[in-house]
Structure 1
Amino acid sequence: MSVYNLKDIIRINQEIGESGQIRNDSSLQFALGIIKQKKSWLYELSYLTRSLLLDHPFIDGNKRTAYILCTLYFYDNKIEFDKTKLVKKIYEIAKKNISDINKIVRELSKC
């Protein structure tokens, strides 16, 4: 399981060159709260990814923040992944407005 919290996600947003300024943190807070109940790191990642890509908590850099967070989860869990596929999946989730967590889990597991 991950140990990422709101401060970590804000720091990631800042490290990609953004301000880390949050418009509305309720979606991220919900995702962080719900992941405490999940047993799978992939579900944790999916809730956070959904929050970043669909609810846009940051003023800018939500997709890039989601990408970095995904790579960290894959590295932390020693899972090999294709970076190009991950970029495409993040773009696809955002463009198609995929909100179903199980669908996001399936999409991310294809990377």
Structure 2
Amino acid sequence: MQRESQKFLYDIQQASDLIARITDGKTFEVYANDEILRPAVEREFGIIGEAINQLSRVDSATVARITNFRRIIDFRNFLIHAYDQIDDDVVWDIVTNDLPILLEDIRQILQENGDT
């Protein structure tokens, strides 16, 4: 695996891990009412989407192994460009349902390349 690909994968893993840590044990109500937590989660999703976008430019085989990679990039673009339309319910659904899948995909890819 290319060194650049590894960097993007590590960035994805770090941002995903941070979202998981800062939302662990929280409810949607806590998330929706926390003026610090919401933008922090959105920022990390922006990092994830951009790292996946960059990975897609340098390593199409690896990015193809990330479940719904195109949707993740699209979500990043929405967060950045349509910030005034962000739906907390949608973000929370992604945190609870899609983030664990992404974390597993990234861990699997890194593990297979001896980068655990």
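What follows is calculated from the coordinates using simple rules that are stated; it is not laboratory data. This is a predicted model, so every value here is computed, not measured. Cβ atoms are built from the backbone, for glycine too; each structure is taken alone.
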Distance in nm of label points 7 Å out along Cα→Cβ at positions 15 and 103 computed as 1.7: which structure among 1, 2? 2
Match the computed value 2.3 of distance in nm of label points 7 Å out along Cα→Cβ at positions 23 and 63 to one of the structures 1, 2, and report its label. 2
When Cα extents along the principal axes in Å is calculated, the result is 42, 29, 19; to which of the structures 1, 2 does this value belong? 2
Computed -19500 for helix-only ellipticity at 222 nm (-39500 (n - 2.57) for each DSSP H run of 4 or more, over all residues; to 500) - originating structure among 1, 2: 1
A value of 35 was computed for relative contact order in percent (Cα under 8 Å, 6 or more apart); which of 1, 2 is the source structure? 2
